[in-house]
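Asker: Structures are listed in the sections that come next.
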Structure I
Amino acid sequence: MRLYCLRLLFFLLLALAPPFSSSAGAEALSRVISFVEPVVQAGQQATIVYAIYNGNNQPETIVIPQHLACQLLGLDGQLSLVTASQLEPDSVLAIGAQQVIQRRFSFNVPPQLVGPQRLSVIEVPLADAVLLVTASEEMLQQVATEEATELEVDEQFEPFPVLETLFNLYQPYAASFSAYQPMHFLVGTSPENSKFQLSFKHRLFNKKGSLSQSFPWLQGLYFGYTQTSLWDLKSDSAPFKDTSYKPEMFFVTPNIRTRPDWLQGFFIQAGLQHESNGRDGVDSRSTNYAYLMPSFIYYDAATKYGLQFSPKLRAYIGNDDETNPDLADYRGYLELEAKFGKADSFVLTSNLRLAEQGPSFQADITYPISKLLVENLDLYFMVQYSNTLAESLLNYQQRSEAVRIGFAIIR
């Protein structure tokens, strides 16, 4: 039974394991590697099984190398080279038709590694295997010693060195508070078109609470708030031309596992949002809508480049039919957002809205200022181009075009 299952595994992996060319009729030889124990401590020995399946209709003679040059790739992009040595003495083996042979190799895991590691063999294109490396006893002891030393030093001089250390004692829910939409301050090349935006979200249910443990989906419920202001910096009094207040309730799923192997993230967000400009009389504008937004994310840990695509469908609910009855004709029902860039460098964000009265487009490019100032200022330099309808609720029927330059805290 075990041999049957192993054969079935090889047929399934045949597309991933290229042919092993050791003789004229060996194009049907295929290989796969796996770990005997998929979890091992840093600095300890890991053992892999190197298995070969002969799909030919005749026996083959193959040579198993005594050593395999391998590489381990972590999620942080760190690459480590290791040499796996064969544990069995014989290297020249005969493998019958439709048969499987196995050989074990072992190597020492580098002591500095922690976390998931992808193992691949350099000399031959074998299928990859994944190893989870846990912290060694020495590493845990070192961390504990460092923390104890830091605690002793802090207590010796001042247990509450800054205001936040006391403030956070009374704010146990702060861990559920986080950034949401981009936050930026931008000055237009025409100063009357300046703009700033604030945004945050708050997880409603404690992740460790009894309700979240019984109903894990509750961990995805959030209250969000975004405020966008168009600011006329050219006029003497620098008035706000219009401000949109956007509270919302939304749910976002955990990373959905039914996705292609090359896709690192698949999330679905759904919510209800209210938007108004806080004015009364003829200048009052408000709307409500429900939305559904899947997000598809590709990220390469080795290069730190990523791509996110998020289409957003909205349905208007309780729109103010007295002051902005045709808002949907200018805002539309479909919004397409794409982000591309490097995690610690440039990121380009584009947003396209499709509506009956015409499309709207906005593009943002950001770059961390800290890279220019040797890690001294935690802000992003930001340039924005906008050519949109309904950027402002007050003048939603007007098309506005602007180039803005400034900085962002969240991009």
Structure II
Amino acid sequence: MIFAAIAWRNLWKRKRLTAILTLGIAAGVFSLLLYFAMLDGFLAMMVDTAVDTTLGHIQLHEKSYLAKKDVNALLPDSAALVRSLASLPNIAGVSPRVCAQGLASSARGSGSVAFCGMDPEKERRVTGLQGLLVKGEPLAPGDDEGIMIGRELAKKLRIDTGSKLVIMVRDAAGEMTGRAYRVRGLFTTVSSDFDKTAVFVSRRSACTLLGLPRDGAHEVAVRLTSPGLIDAAVAAVRATVHDPAIAVQPWGEIAPLLRQTIELSKSESAVILFIVFMAVGFGIVNAFFKEIFERIREFGVMAALGSRPTHIFQTLIWEAVLLGALGSALGALVSYGTVNLMLRNRLDYGVFSEGLRHIGLGSVQPLFITPEALVVSVSGVMLAVAVATALPAWRASRFKPAEALKHV
């Protein structure tokens, strides 16, 4: 540790240079942590939006259902399946659903819709849809006459709460059938496309309209107590469901485009990391080469007094490591203060909110600094500093005492 002590004293002999390098390293760490806070928050917002709207963390289907969307592809014994899933640990809610494509018609217009029958109480534990009502009231348990629709669809069909809406679907026998509902409530989500197409009725009413058994279900959506438990929960659900005809899929398999977008975003972050590390590295190399030529006589004295080249090399490496530690600590503190205190862990896009709705995102994005981001940023910058210092340190250790002492 003697070299670390010498390096520490050397840093404070040149306070101005130490301050400049520390601020440069801090700026690199700050940039990385702020970038990761925005990226992780944006990706989390994408997932949370999809999960909280209809997706859930896990879904179960009859294996052929997703490919064919066959009305008759029901989950076997859905009632028993829901009970067994609800008894598993880390399960916050389980909601069986009946789904179909249909046509919604009012006296003033019509449009294609995604028709969904659900149990209001069970659905409330899985998604937050019923909490997004902007007018009217949510479906009540046992209400087989009511329907919830998006406000965008209501505008398109020029209807309001209390209006009559006719839903036409193809039933289990392949025949077109329809039923009139009363609009109970209008919801608004972060996705305008979803609000233009999604309609919700009671599951019992949907089964009757489609000619299915009263407790039929095309899918079962599962919400977990924490998103981080999804792998363990999928394994537990698959161990519980022994029927090979039932497919158990996490949200990433149900929404592959969303999963691929997240994976691509994380891959692109590697480029940002490389650019920042290179910028920090080049700055350190230039500064250390300048410092070395200013300290040639010092290195000559050290060599003349018996210091080996490895001693000089280690001293300079320790100087770089200590600078990296100071800069990283400063950058981390400023990042934490900016994200948690100044921005309060959120970023409000304000005037861009309507544009974000068209891609299914909200206007307020969470910001958070994860332990993984902190480790990657700090260790990466520290490594870049150490590597960048290696060449100047090696060059300094090769000075011959006689030549170095003559240097002015």
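Asker: Can you tell which of I, II yields 48, 39, 30 when Cα extents along the principal axes in Å, for residues 45-228 alone is derived from it?
Answerer: The structure behind it is II.
Asker: Between structures I, II, where is Kirkwood radius over Cα pairs in Å highest?
Answerer: I
Asker: Out of I, II, which structure matches -17000 when helix-only ellipticity at 222 nm (-39500 (n - 2.57) for each DSSP H run of 4 or more, over all residues; to 500) is calculated?
Answerer: Considering all the candidates, the number was obtained from II.
Asker: Of the structures labelled I, II, one was used to calculate distance in nm of label points 7 Å out along Cα→Cβ at positions 77 and 285, giving 4.2. Name it.
Answerer: I
Asker: Comparing structures I, II by mean projected area of the Cα convex hull in nm², for residues 85-164 alone, which one has the largest value?
Answerer: I
Asker: If relative contact order in percent (Cα under 8 Å, 6 or more apart) is computed to be 10, which of I, II is the source?
Answerer: Derived from I, not from the others.
Asker: Something else now. I have 0.10 for FRET efficiency 1/(1 + (r/R0)^6) of positions 213 and 245 (r between Cβ atoms, R0 = 25 Å, to 0.05), calculated from one of the structures I, II. Which structure is it?
Answerer: The correct label is I.
Asker: Comparing mean count of other Cβ atoms within 10 Å over residues 189-196 across I, II, which structure shows the greatest value?
Answerer: Checked I, II; max of mean count of other Cβ atoms within 10 Å over residues 189-196 sits with II.
Asker: Can I ask one more? Given a value of 2.7 for distance in nm of label points 7 Å out along Cα→Cβ at positions 61 and 173, point me to the structure among I, II it was derived from.
Answerer: The structure behind it is II.
No lab work stands behind these numbers, since they all come straight from the coordinates. Values in this document were obtained by computation on a predicted structure and should not be read as measured data. Cβ atoms are built from the backbone, for glycine too; each structure is taken alone.
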